[in-house]
Structure formats: C-alpha cells, structure tokens
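Peer 1: Next come the structures, one after another.
Please treat every number below as a calculation from the coordinates, not as lab data. Every value quoted in this text rests on a predicted model; they were computed, and no experiment measured them. Cβ atoms are built from the backbone, for glycine too; each structure is taken alone.
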Structure P
Amino acid sequence: MNKIAPPGLLRRKFLAAGMAALALTAGAASTAPSAHAAAWPSQPLRLIVPFGAGSSPDQMSRVIGEKLGKILGQNVIIVNRPGASGNLGTFDMANAKPDGYTFGISITGPLVNNTLIYKKLPYNPVTDLAPLTLAVHQPNVLVVPAASGITTVQGLLDALRKNPGKFNFPSPGVGTISQLAVELMLQHTHTQATHIAYSSSPDALTSLLAGNTQFAALPLSSVMAMIKDGRLRALAVTFPKRSPLLPDVPTLKESGVPGVEGSAWAGFVISSKVPAGIRKKLSDALIQAIHDPAVSQKLTVMYMDPVGSTPAQFSDYMHQELNRWGPLIKKLGLAGSL
C-alpha cells in the first residue's frame, strides 16, 4: 500500500501535477504523437464508477460515456465498483493496466478528503492518478422542512442561536461535502448543531422529513423533487453563483454567509502510468463530449452543471479543495478517523 504524504506535501504535489498537465496541454501542438497514442483506441474502453448503478456518478458516466464512444469510435463499457466510500473503485482506476483502456470517474472524497480522513489508503490520488477533466458541479442546497416556518438563512441562524444543542443536520457520510459545507457555515457564523451521518442521501432526507434532523445541505439532484412539491424549502445554494435551476434562491454569500463553497463535483481520472499522448487524446474527447449541447442538456436535466475543464484546471481545483477542507477536517477531529 502507498502511504499518504503529509497535507503540505500533498498540496505541493497537486500544484506539480497541475503544472505538468498544463505543460502537456501547451506543448501538445508541437509534440508528435507517440505510436501508442496514434494506434489508440483500437478496442472498447472500461469506465469504472466507484458507486452503484443509479448513483449520480453512474448516471452522468452513462450520458458522457455514450457520446465519448461515438467520438472515439469505440464502445465505452460502464463497470460499477462500489465500496469503501468510493475508495475501492478509485483504487481500481489507479492500478489498472496502463494502456489507456481503463479510466474512471470519482469525487471529492476518494480524490481529496479521504487522503486526510483515512489513516491509510491503498492508493495515492496525487501520484497514482492523473486528472483528465472536471466533469460536473452539483452545488449543495441548504434546505429545511417547509413546515419549520424558517424562510431564510438568517432565520435558520437565529433559530440555532435561540435553541443551542437542539438542532441536528444529516449527511450521507462522515467527511462528505454535505457535512463539511454545514460545518463551515456553523464555524463562520459561530452557531452550533449536531451532525448525524447516514449511509445515503435518501436516508438523510428521510430523517429530515421525519423530524429527526432539522436542516441539511444536500445535492440539488437529491432535494429538487421535494422542493418542487413543497415538502422542503430551499434557503440558499452553497456555491459562488446561483443555480440556473433555482434562480430565485440566493447563494450563502448573498444571504450574509461568505466563504462557504460546497459542491458534490465529479471528475474523470486515469492511471498516471498511462502514456501522456493517450491521456491527452482521452481528455480532449471527454471535454468534447461534455461540451456537446445534447450531453450538456441531459446533465442539466439531471440537476448537474457541466464543466469540462482542462487537466491542469482540474488539478488546480482539487488543490483548492484540499486547502478549503483540510483545515476543517483537522479541526473537527476527522483526520485519521477512518
């Protein structure tokens, strides 16, 4: 097993990975493709999803993978490998045969936060994986039951201050963005609430509707139906900009709580041992697929914001995420807790 480097070293490696990816992008036009890249792909590709069928990463992978297959002229086969909060499937991506025919999609936990939360990981996301593209953002939405009578973020904060120790909030797991975004909001506003971890977003929602928890920050795809039918009230989005799907719902910054950005993002990665020319070819095809109007429309209908960044931009974003959540993970005592 690979040992995870200290956070400071991880940050430097994220930057180094970004610089390397940027150099690859900048020099691609003047560098002749290798024989491996020229012949690739000559067979179907395997796209590993480290979560179960029907999950958000699975759904987006099927939409993007279908278009990717048409661009590359090969079938893209989805392989679900759930387990260990996404670590199992992400390990498979890092340790796949480095011929470019196996890659995968992963999220914040396995690629960033778990390097701090887990005592040991069987892979190092910085050295064993190479970024291909940030696929989508899924901004979290701060919600309360409509029957709560709370209508604004400030109303929620007032209720927290007036009822110390009486408010709980759920998340789909320890160290998820649903937990960390709320914890960061509580820290910034000097308020308190108790976190209760569940095994999934549906379970977290059930607790909210049953009254076992009082508010939550969950992905838009999880809460949109209940916002529409009136069971939940959206107070704010935990993102720098408003969601076009909820244009009347302000950001936390607009609501008087700056500095909180929580997105359940997902991005494509591949073994870092895959030749650079193949990685470049796959990355370009993925970006083209994500930016395809029909694909973007399908992702939007699924309550996802398409991105399609360069490898360097994706690497830089993961570095930002480590800086954003690392200090909070330590302060909450989550570092090395699993």
Structure Q
Amino acid sequence: MITSATATIDHFAAHLQGVAALPHLGVIQAQGEDAANFLHNQLSNDVLLLPVGQSRLAAFCSAKGRMQASFVVIKTAPDTVLLVMSLDLLAQTLKRLSMFVLRAKVKMTDATGQWQLRGLLGDSARAVLDKALPWQTAGADGSHAVALYPAVLGDTQVPRALWLGAPSQALPAGAEVSTEVWSWSEVMSGVTLVTQPLFEAFVPQMLNYESVGGVNFKKGCYPGQEVVARSQFRGTLKRRNALVHSPVGLAAGQDIFTPTDPEQACATVVLCAARPDAQGFDALVSGTTESMQTGWRTGSVQGEALELRPLPYELLADI
C-alpha cells in the first residue's frame, strides 16, 4: 500500500479520526406501500428483502447497463427507503425514477433537507457501529449509521461510517475532519458513489460493485440487468476499478492513456484526493485490465506516470 513503515501508517491513521461534513451528498426518499418493491425493480440490488433498519449498495442503470447513479440504500420503515447519493446527480435521478412510478403506490421526493449527513472515521465510527461489517446499520433516536468499507493503510483498517440524523439531532462525538480527508479515506476504501462526471461511463463491475455488495445476480429484472449479467457470466468484462498513486491531482472523468496505444484513452479517473502528508495524490481509476499491465499516464502518453497499488479488497472470482 502506501509504505511498510509503521510510523508512516500511524501518521496517516491519525488523520482518519473524527466527523466530516458531507455537503456533496443528498437523499432521495421513497415512501409508500410499494416503495421497496418499486426500487427493487429499478436497482441492481435486492431492496424487497432488505430488512428494516439495514442498508445496501446499489446502482441505477440505463437500459444499456451504464450506471446513471448509485446509492447507499437504507430501509428505515416497511414503507420508507432512503437513497443516499451524489448531490450533483440527485435532481435528474429523482426525475428519471419518478417517470417509472406509474401506478405504484410510492412517492419519490428530495429529502436532503430533512437530514444531517456526516462521515465518521476511526473511533467515531467504531463508537456507533463497533465492529460492524460493510453495509450493516445501527440506529438510535431516529438516526442511522451505516458501516462502509474501511480505509486500508498497509495492514491497518480504519473504520468508516455514513451517519444520518435529524437537523436538530446532536452529532456523533469526534473532532472535525475536512471533506478532503474524507474523500481520501473513500479512495483508500476502494468504494465510491457515481458522480456527474461519471454518468453512464461504467457498468457496475467497472467500479467493482459486484465485489463490494452492490449487485445481486439472483434478483429479478431491472434496467440494464441483461447487460450487467452478460458482462459477468460471459467473461466480457475487461475493465476494472484500480487504486493508484499520482504525483499530480486528477479530476473525475479525466482520460488516462497507456504508451502502447497513445491515440485512445484506456482508463477514466473515478475519484482523486490529496494525501494528508501532501506527498502527491491517491486515486481510483477504472481502466482496461490489459492497460494496467502496460502502465498508465495522465493526459497523454507524455504525462505523469501513475503507480498502481493493491486494491484494499479481493475481487469476486466466482459467483
């Protein structure tokens, strides 16, 4: 990962303690007796059998299997489901989901103003979720805390959680953490949500969603389901999300190139964040598995070289 030096790992982990504001996230609420069934038919994961008080990762795809948005899905009541997502995609996603409601007894609304959204790191996450596994959820006094994939630093795993509470509710205990540090923790977890620059850029497996609990291959149909399933079962998937280190900052949606094919982009930046020690940047980049072996460069083949790092989790080999 970053380095084998224990002192450096401890330095990084010390930055990942506390509570971060998440102004880049929003919330869609689906409410009504058909809420879970409606979303079950629209998303890549099982919502119908999701227990009340629990969460899952899911994607909302086009008919061609391309991700238009992704969510942390939280079922707060038998007739209420919250979709936490990137705020820059919320309005268009709400509009598109509402188009499919038809006769279903469900109302889709922007509920962002009804919630405080915070990211919890280290002891702050551990205090509300203890040793919960990713997507397990705890609730108290109307709040909801979802265990996320940890930030992995060498052999150290720093707990991460998404917390939602009412506007008047007291925040979880912990020092204030910047949004930039939270973004770095997200990169180091290897799991992120789709943002506007990534709209319809990937099928879920290109962001490793099938390996981090974001796709259920046994559930019924949803938009793009055939493409997503075909990519998995026919071995046609040749693009993956990878963790890299960069000497320069990268922007989501930015093209990445390889020296063996200088005319055509082989990868796309998913998320980039500065390291807390100011020694460059770490990023998630989705690219062809072949080009990962030949090397990635920014902007063009004359650009800065990206250093491939091990993913913080194993890719699903067999479903």
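Peer 1: Ranked on relative contact order in percent (Cα under 8 Å, 6 or more apart), which label among P, Q comes first with the largest value?
Peer 2: Evaluating relative contact order in percent (Cα under 8 Å, 6 or more apart) on every structure, the highest lands on P.
Peer 1: When you work out Cα Rg over 2.2 N^0.38 Å, for residues 108-259 alone for each of the structures P, Q, which one comes out largest? Don't skip to the end; give the middle numbers.
Peer 2: On the way: P: 1.08; Q: 1.19.
Greatest value across P, Q: structure Q.
Peer 1: Name the one structure among P, Q that helix-only ellipticity at 222 nm (-39500 (n - 2.57) for each DSSP H run of 4 or more, over all residues; to 500) of -5000 was derived from.
Peer 2: Clearly, the read-out refers to Q.
Peer 1: Quick check: 17.5 is what I get for mean count of other Cβ atoms within 10 Å over residues 132-139, calculated from one of P, Q. Which structure matches?
Peer 2: Computed on structure Q.
Peer 1: Another question, then. Given a value of 1.3 for distance in nm of label points 7 Å out along Cα→Cβ at positions 100 and 268, point me to the structure among P, Q it was derived from.
Peer 2: Computing distance in nm of label points 7 Å out along Cα→Cβ at positions 100 and 268 on every structure in P, Q gives 1.3 only for P.
Peer 1: Consider the structures P, Q: one of them gives 0.40 for FRET efficiency 1/(1 + (r/R0)^6) of positions 140 and 292 (r between Cβ atoms, R0 = 25 Å, to 0.05) as calculated from the coordinates. Say which.
Peer 2: P
Peer 1: With semi-axes √(5λ) of the Cα gyration tensor in Å derived from the coordinates and found to be 30, 26, 16, which of P, Q does the value describe?
Peer 2: For semi-axes √(5λ) of the Cα gyration tensor in Å, the value 30, 26, 16 is produced by structure Q.
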